[in-house]
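Structures follow.
No lab work stands behind these numbers, since they all come straight from the coordinates. This structure is a prediction, so every number in the text was calculated from the model and none was measured. Cβ atoms are built from the backbone, for glycine too; each structure is taken alone.
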Structure I
Amino acid sequence: MKLPPGKIPVEILKEIVFKNLGAERNEVILGPAAGLDGAVLDVGSKNAIVSMDPITGAIERIGWEAVNVNANDVATFGVEPTFLFSCLMLPENADSEIVQNIATQMSAAAKDLGIAIVGGHCESTPGLTNPIVVGCIMGLTEKGKYVTAAGAKSGDKLILTKSAGIEGTAILAFDRADQLKKVLNPSLLYNAKNFYNQISVVKDALIAYKAGGVHAMHDPTEGGILNGIHELADAAGLGVKVFEDKIAVEPETAKICRFYEIDPLQLIGSGALLISAEPEAAPKIIDALSQAHIVAEEIGEFNPSPQKRILILKNELSKMLPRPISDHLWIALTH
């Protein structure tokens, strides 16, 4: 089977990757599974939350993204990210300037979040044309003081912070600026580039968790909002009903997606946060986020049937919730 760009299909993860996980260790409280953002390890008096992600589709702000995207995954457990390992793979014949750019971006992003960069690897990789940065972030918490992406319950309300396609909007605004000048005025293009400033969900997640009533959180990365919702539902074995008109799409994102003929709901979405919460807790969570100037909206609810995943369209018709085959960023980057 030829693989699509980006994430490996969940069927291959289940049939191959998850069946080859090395030795069993008693310290592994939560290991790999579909839809989960990281692992939970027993490290004595505490639990360690560990997550890893690569940055492959971005160039201009790749170091900054590597820190924030990985930090997001730990924060979705309701835990503050604290330690980062990174692997920098650079194009053949790269010079010290690119190392300087990536390293300083990573350091600045890590300082903003209170994260220590504690190790890793850096190399010039034969055959590579664009840099790749892989990050691994850890956070420590008291035992049992966390949630996982598998915790959603039937009847939970589904909350979304911010808007769709945040990361994809920022990447395209920087890396395809010459093309986008044709359809975006200078002000909108400038705004789109500044979507990078929204990519962290650490604040969103910690505020929501502290508010109480959160059963699960997940940041929608590859495949966008729609894939993120499927991953939450997959992890919990649930169905879901989602209202399309409740999902915010900023004007910059909408115009960029129209230009590339892609779906903003299937565009890489780091910066948004999906929250599954007790129905009575949802208003309290939304209010707590609002007080921190973070926009949040109830966009749907979970149901007990995994086969019942419905998208209610803006015209009030409904269809099965689309499951992205590949992130629409890759479509845009072929232009």
Structure II
Amino acid sequence: MITPTSGTRRLHGRSRIADRLFRGGSRAGALSVVGLLVALAAVLTAMSAQAFGRFGIVDFVTGTTWDPVRDVYGALPYIIGTLASAALALVIASPIAVLTAIYLSELAPRRVAIPLTFVIELIAAVPSVVIGLWGVFVLSPFLKATVEAWLVGAFGHIPLFEGPPLGIGLFTAGVILAIMILPTIVSVSREVIASVPATQREAMYALGATRWEVVTRAVLPSARAGIAGAVILGLGRALGETMAVTMVIGNAQAIPTSLFSQAQTIASKIATTFNEASIGLQTSSLIALGLVLLVMTIVLNAVARLLVWRTSGPGGES
């Protein structure tokens, strides 16, 4: 019978201690992230209590007037502006990003894929204020003279496309946001697609499938949960972006009625107003806007995560 020596027992004891320390440290790190989110929500709730106490949660969220003179504050125009600009950015960026990721991981030769990936990821490093300046002086005049003018001329009778093409408004903000979230979606989607086992591709090719069939029937079904996660990350970036959107959205305090209306997001409203806000109800209302944005982000991400889990759960993958 083999009995453990004292050295072996000491080694096992140290391993158990290291395992406990590692497990405890990992748990503490995970709980600290949750605690930070809870603390942030608690601070925002406490500092926005004056606004919610004055107007009520429902009236504040559904109110359409923001008038510091009369001390009347409503968040609905900024909520709609935030959701509309983020949705427009996702509609524009998601198909482009997924197609780009497919090209980089499945079609492009290595000498093309590597520098192109570097250039795309470099966009994420450009400061948002620089992208905003480019949007004001380059993108806005270009969209006004081309895309917006064509859309108004062809579909101006539809309420969604009515209004003069100003180059500054919701549509331009959506395009700017699409450019800013594109590197995130492309990078994550490319990694997910590249991680699909090569055996799945080889099995499809062995059955005589074309490259199109391999991508659409073997690669994308296996990667769709990860691609959805990439889109979620892009959505989070779009909801919270501030400076670039502030410079091109027009900052109008009204509910946008078309793609070319000037609007304002929650983040841009806080950025442009907080320094001049009077202490008291106005400041509390701006903090309440921040709390609304936090809740919107959490809810939208939770819903998106549920969709991902349903897609990637049992029977969700081909």
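Okay, here's what the table says:
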| item | result |
| --- | --- |
| Computed 1.1 for distance in nm of label points 7 Å out along Cα→Cβ at positions 198 and 214 - originating structure among I, II | II |
| Given 22 for relative contact order in percent (Cα under 8 Å, 6 or more apart), calculated: source structure among I, II | I |
| Ranking I, II by mean count of other Cβ atoms within 10 Å over residues 30-37, the structure that comes out highest | I |
| With P(r) over Cα pairs in 10 Å bins from 0, in percent derived as 6, 20, 24, 23, 15, 7, 3, 1, 0, 0, matching label from I, II | II |
| Label whose coordinates, when helix-only ellipticity at 222 nm (-39500 (n - 2.57) for each DSSP H run of 4 or more, over all residues; to 500) is calculated, return -23000 (choices I, II) | II |
| Label whose coordinates, when mean count of other Cβ atoms within 10 Å over residues 174-181 is calculated, return 15.2 (choices I, II) | I |
